[in-house]
1. One of I, II was used to compute helix-only ellipticity at 222 nm (-39500 (n - 2.57) for each DSSP H run of 4 or more, over all residues; to 500), and the result was -12000. Which label is that?
2. For percent of Cα pairs over 21 Å apart, which of the structures I, II scores highest?
3. Output the label of whichever structure in I, II has the greatest value of distance in nm of label points 7 Å out along Cα→Cβ at positions 6 and 142.
Structure I
Amino acid sequence: MCRHIAYVGEPVALGELIVRPEHALLRQSWEPRTQSSGVVNADGFGVGWYAEDDPVPARYRRSGPIWGDLSFADLARVVRSGALLAAVRGATLPGADGEAAAAPFAAGPWLFSHNGAVPGWPDSLEPLAGALTAGELLRMEARTDSALLWALVLHRLRSGDAPGPALADTVREAAGAAPGAGLNLLLTDGTRIAATAWENSLWCLKAPDRVVVASEPYDDDPRWREVPEHTLVTATRADVTLTPLKEPSA
């Protein structure tokens, strides 16, 4: 399991969202409030953020726990951005991918993360992987369920799908192939956010200066709203839309 957050709004220091709040992602990495299993996320972390004059985000990723990285604490204090996606990772299975397996994954303007696990990996998703070209499979950043889900989403984005449908269709297919999978997906291009709530917590905050979608609130602001189970979230600074997602058998 993992915890993740996406933000679009007025420029802020990365630490104002990830480190300094009482229940920020830093603390969620060992003491989440809305997760009952896999509560210690010590198998890597990452943050991607956007500069005003460059649509391609920068990333900082490590294979160790966020609380042990003093360089990131210093970076987060001074780097400012109007959009970011960050995640802390609790590995489902042992693996050798290290930093490459830490979200956010990236391609062009996109940042992506996955909170959850796919039962029966990798065999359960083998039929879905058949929809990808050999090149797409070879370019996967890691040998994990999250990396394959990202490859499936990216395939749809590059085929012309909007962010919401790209996530929704990927979730429905993966849930059908691997019943019981946790498929909370999070995607941003720096101006809009798309996310799914599927077998784990998801929350949204809409304020005049920001929109935030996260595994759980980083503070006790009363404007946080819990996203219902099996829901697609699409959000910009102007609007947040919730759309129910049907079960694969429905």
Structure II
Amino acid sequence: MDLPRTPSFRLEGRRAFVPGGSRGLGLGCAVALAEAGAEVVIAARSADAVEAAAAAMREAGHAATGVALDVTDLAAVDAFLDGEAPFDILCNAAGVARHGPALETEPDDFDAVAALNLRAAYFLAQRVARGMDRGGSIIQISSQMGHVGGVDRAVYCATKHGVEGMTKAMAIEWGPRDIRVNTICPTFIRTPLTAATFADPERRAWIDEKIKLPRVGEVEDIMGAVVFLASEASAMVTGTSLLVDGGWTAG
């Protein structure tokens, strides 16, 4: 009897581009892809931060380089990608939040969040997909807030719901080219950017009530999900979201 074999989770011979990869969730994504064997290029606006992250990855034995790049600058993104070999994997972890009551949202805040979380995410996917002649995997780091609402998070939720919608549509269009498009939707993950939220007793109580597992998220919790969606292990997975939310959206 011929037994089935588990598809490989390895990524040797693949090139991965990780915008927002210099810290937090993005760095976790970059390290996970590199540990699986991919050659990783991380991008962030700060040249010092991105080079420090890439250097640390190289010291750990990974194939990693960094580029200072503002992904909201579409001309700069085009210029960078024009000089690069095609990528097999895009894991877009670039994002921003400006939380506050919906009645008090200022247009500048809306525009800044939408420019990075939605507009840049859309055109990054488009631009990288154009070079995926042998297929590939596009992963957007979305949020559980792309599936539910939250107090003081109307703008953030709007952009993440948008990411979920565009992911489904792109998956339909690009499926015939063997390009898979998915999102990862984390709950609150402990990073320097979420420290203030966790330090607020009211917000922390809300988080602890909504997460069904007995702890909050850590960066390591998304790393396996990234490797799964980037690899042949998820070869039949597209147009969907992988919720790493501790049961938040279960009810």
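1. The structure behind it is II.
2. Across I, II, percent of Cα pairs over 21 Å apart peaks for II.
3. Max of distance in nm of label points 7 Å out along Cα→Cβ at positions 6 and 142: II.
Where a number appears in this text, it was derived from the coordinates with a stated rule and is not lab data. The structure displayed is predicted, hence computed values, not measured ones. Cβ atoms are built from the backbone, for glycine too; each structure is taken alone.
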